[in-house]
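Visitor: Multiple structures follow.
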Structure 1
Amino acid sequence: MAAGLPGIDNFFAYPTLVSAQLSPNGRYVAMLVPTKNGYVRLGMMDVVERTPKVIASFEGADIHQFRWVNNDRLVFDAGDRTIAVGERTQANGLYAVNRDGTDFRQLVLRDRQQQSSTVRGALPWNTFLYATIRNSEDIYVGQIDVPSSGNIKPVHLLRLNTVTGHATMVDRPGMTTGWLMDWQGEPRVVTTLDGDMEAVFYRDPEQKSWRKLIEFNAYTGHGFTPYFLGPDGSLYVTSRQGTDKTSLYRYDLSKNSIDPEPLVSLKGYDFSGAIVHDDKKFLGVRFETDADDTKWFDPQMQAMQKAVNDLLPSTVNQISVADHAEAPYVLVQSFSDVQPTVYFLYDSVTKKLTMLGSSMPQINPQQMSGKDMVRYKARDGLEIPAYLTMPVNAGKKNLPLVVLVHGGPYVRDGAWRWNREVQFLASRGYAVLEPEYRGSTGFGWNHFRAGWKQWGLKMQDDVADGTKWAITQGIADPKRICIAGASYGGYATLMGLINDPDLYRCGFEWVGVTDINLMYNVSWSDMSNEYLKYGMPVLVGDQQKDAAQLKATSPLENAARIKQPLLLAYGGSDQRVPIIHGTKFRDAVKATNPNVEWLEYPEEGHGWQLQKNNVDFWTHVEKFLGQQIGKP
């Protein structure tokens, strides 16, 4: 490693401040903070008196995530970030404690074999926190029948008292996949799935029965998604409403129809974000375009946002408010492409910020590399968004390039936030291009729909066209380009080497799909029977009708065509892309290609959880890239 470069451990270390949340009255802030080289604890601080204390910890586990129940009580679950998925024997459980550390109670068991009678009133391990309830010591928990593989299972909802442990089941109208609560904490909206048909049900406050609002095919994009119930009982949904982009609308429950004009509509992007509110009103929405932003409907919040932005001008600053504030503080999460999340308290009276802590204090933003959204035209004219990260102080011309293809593929993966993998690559002098190829979500229905049944075809061309764009722009040295990615991105890496052998000097992939038929045929995958039956034939390809296409676009079937140097890495406990994808392809490609490196992490699943494995993998990547494209 060259002198002065940040060490690889810096990028792949565990966060030092994992999360922070204000209490409903805004008087206290709870935080997850690890001991030095130890387990994560739940800490508490009075925001006025600034007196921190630890209120809960485990000797042999981390506190994984937490929520405020009310001003005096919190719930949290457990985990261990030093144990990968293949070695886990326990579930997360669920616990409650008062903010002064008293009245600790286990609500849900961790041991998958333990009977509930051995812990007073505790629910079985397959129970998880679903939602809190305003002004109550109760919460909602969900239960999913086990085993969880195979058919999609309904989410059972229970109302659970965090002091007594008493729980009652809520009735549901069908194979319920999601619940939405009203302002008083009553379950009011559910989504259900029956085969490929999704439905939305609503229960009027004065009625005990559920009524169906809509039913639609889950894959054709003609329905709506329940999003939020306002303080006046209004239902807000996301829908396309016959347009290309998804927007946020109010749903008129008396007319059983969506209002004609959207509440939030984003030019060029689907709406995706979060509602910001207190216990009285709907204050604003967070959303993502080329970067994260907030639209405030409340003038006071808009003024506060401006004041915070003036103090922190180089970052996205997301403000979280208390439910019913009794202190003048709000919580600010500040981040950017070069800065991991930093937490602040902002005093709305004195207009001053107080830093609570940084998630990654060892990262120096001055050493990180800027990321920008760019757009280029695919060969058929479709505009493709992409994120381009240029290494700091490396110039802007004739650079070695890593084309990093996101997984999913039907997600939006790139974002204007600090990304450890991208920043690590850029710190070593590589430009990084992250294409949002057709099939990616977030850029409208047409962009998503254009990717159906295009694995290895037009989706692959989009990646290649982005690479050629970077060459034409003078950014990339055409002789020093490597393609890479995980999951679907791993598939695209292999198909890129097959389809465009003169474009890519090398490839590295981890947990990548190597054959679409294997996705159908491997019985120990965690993909649901419903998705295999109804989703994959529409989105990816039908095993019978599209058999010739699936063979032609199979990296496994075409392994002998890959002549470039290749690095493969797989998790031995991966249930999404079982390791047979890797071993079959490794054996096939090694028969004709001597430049194949294989890495296997037996305890890991679909990606690397353990710091030691992240460091090991990216150390191998650093060496591999240095040998293949590191020098002109």
Structure 2
Amino acid sequence: MIFSPVRIGPLTLRNRIVFAAHLTNYAVDGLPSAQHLAYYAARAAGGAGLIITEEHSTDPADRPYEKLIHGFDPAVIPAYRRITGAVHAHGVPILAQLNHNGGQSSGMYSRLPVWGPSPVPDPLFREVPKAVTAAEIRQIIAGYGRVAGHCIAGGFDGVELQCSHASIIRGFLSPVTNRRTDCYGGSPRRRARLLLEIVDAVREAIGADRVLGVRICGEEFVEGGIELDEAVGLARMLEAHGGIDYLNTSIGVATASLHLIEASMHVPKGYALHIPAAIRRAVRLPVVGIGRFTDPAQAERALAEGCCDLVGVVRGQVADPDFVAKAKAGTGVRACVGCNQHCVGRVGLNRRLGCAVNPAAGREAVPVPAPTVRGRRVLVVGGGPAGLQAAVSAARRGHRVVLCERDAEPGGQVRLAAAAPGRGELSGVVANLLADCRRLGVQIRAGAEVDARWVRDQRPDAVVLATGARPAAPDWADGLDRVVDVRAVLGGQVAPSGSVLVYDELGFHPATSVAELLAARGCTVEIATPGMVVGQDLGLTLDMELFHVRAHAAGITLSPDRVVLGAAAHSGGGVALRMLHHPTGTIRTQMCDWVVCAVPPRPADELWHALRDNGFAVYRVGDCLAPRRVPEAVAEGHRVAESL
């Protein structure tokens, strides 16, 4: 069904895969950029049936983040024309999403109060909105109409109204944030009045021959908020009102339940399909379904089972712009693994959207230099993500590549990380790259121990060292057999039992993953960290909330602000730790049977020092250069290969 055409209003789409709206942080000074053009054009070239851009602001006072497209400014129109022309060149229609963030915004940039239906602060931004007046409501409506007109002048095939996860319209629709007693508050119909008036204004601005869609929130997951029955009622109301051509769906709100909007790998695929399924049963309008679609077969099932008429695939097409073309050809896609590190995580840090498994994502507009010499003999040492990506990217540029891996199979530390509870999809990083290696003719020699003499004997033109990093025990752990590294536990070399303290200096998945693994085996587990929050970087990937739920259910104790000062073996066979609670300066001794450390490793760079002055180019990538995370390793392997 993916490749059956579908009609939305005046448009007939050639397939049912939608590259749905999502933030990119690619705007420059409020204007769409050349990166926007290259990014959307790549997904159009890859076969998407419909592209919907990120939000375009409808009001100068609404600026929740820095790199927002100022749709209200007529200066956007030339950039719009360039983007729409590039997408249309591939025969793909493109819509613009319109939005006013309302109370889910910030006065930091505008130095003005944010607007909302009622003075109910958002839990993330914590600013009390100004309740808008009747005159200001008319201004909001006019703003949507004005920006819709700019979009049509810029060549868009229509627009979508965001009324879902971060929108003043959703603020009016929700009983949690709308406490008004006038004609815009009270019953569901009165709370929907603003949306219906905006629909009328936008339809008038775009005319009958352009598409108008509405994206609604199916469930807010906020106490007293929108639930599915009310969302279905809103869908019926919109269809009866007329003027719209399709309904898009969403789950959660972009603050209190943000982890459900851009769910990580801990959330099952298709988790939100009950929302479009319920709406589709209630209306005749085409309905777009969402819910972490990472492979074409999953999208096909959702369509075949009648859950939706179209499928929104965002991260799947960020990871592989050719998602649709490969699905049609029957070849494997480069699968999104749901890690959220360089898409959600980077955008949350005010950086450009990227991708852990696709190093070209976010760099589509950057020219790639041609190889200086084709057909070079490239030796890659190390088969983790950095080495595999270096091999793939070098082979793609026409070089002859041999990859040597010491272990019996490639994968490096990713194979260990994927063994932890709920982290199995990480194995897709390696699976993606191995598939590319096979397709490109990379020669892989597993179980190959490599030394400097052997490398010199091969007489390569270039060597890429991806030899990783090795565990580094803290100084206080010297000589203690029951203080072990997290890798030894995940790899099965040791099996701690009894009471286990996981000491975390990394603030990310290694400590929390091994803690869950050990708790599931029956251990009594505590995570102690010098940080102010256990697993503090999980917030970047939207894993924090659900980890805390799971930790509580598993009985895992979370102890922030703890520093180990020293350790010694105690008579019972375990470890006695001297622990500092640094906010209070309190020092106490804590007994446990085992200590598992998630601490910074040391680069395994001996081969680099042995080879650096041997007359051929030698590069380091990944952890043997500086221990970091998967996205950095992949990007670095790709970057070095591009320089060859």
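Rule-based calculations on the coordinates, nothing more; no lab input. Every value quoted in this text rests on a predicted model; they were computed, and no experiment measured them. Cβ atoms are built from the backbone, for glycine too; each structure is taken alone.
Visitor: Taking distance in nm of label points 7 Å out along Cα→Cβ at positions 112 and 504 for each of 1, 2, which is largest?
Guide: Result for distance in nm of label points 7 Å out along Cα→Cβ at positions 112 and 504 over 1, 2: largest is 2.
Visitor: While we're looking at this one, here's another question. Tell me which structure, out of 1, 2, gives 16.1 once mean count of other Cβ atoms within 10 Å over residues 96-103 is calculated.
Guide: Derived from the structure labelled 1.
Visitor: Given a computed value of -4500 for helix-only ellipticity at 222 nm (-39500 (n - 2.57) for each DSSP H run of 4 or more, over all residues; to 500), which structure among 1, 2 does it belong to?
Guide: Attributed to the structure labelled 1.
Visitor: Suppose you compute FRET efficiency 1/(1 + (r/R0)^6) of positions 280 and 352 (r between Cβ atoms, R0 = 35 Å, to 0.05) for every structure in 1, 2: which one lands on 0.85?
Guide: Computed on structure 1.
Visitor: As an exercise: distance in nm of label points 7 Å out along Cα→Cβ at positions 512 and 568, calculated from one structure in 1, 2, equals 1.0. Which structure is it?
Guide: Computed on structure 1.
Visitor: Something else about it: Supply the structure label, taken from 1, 2, corresponding to distance in nm of label points 7 Å out along Cα→Cβ at positions 24 and 456 with the calculated value 5.5.
Guide: For distance in nm of label points 7 Å out along Cα→Cβ at positions 24 and 456, the value 5.5 is produced by structure 1.
Visitor: While we're here: Quick one: Rg and Dmax of the Cα atoms in Å came out at 25.1, 73 when computed from one of 1, 2, so which one is it?
Guide: Checking each candidate, the match is 1.
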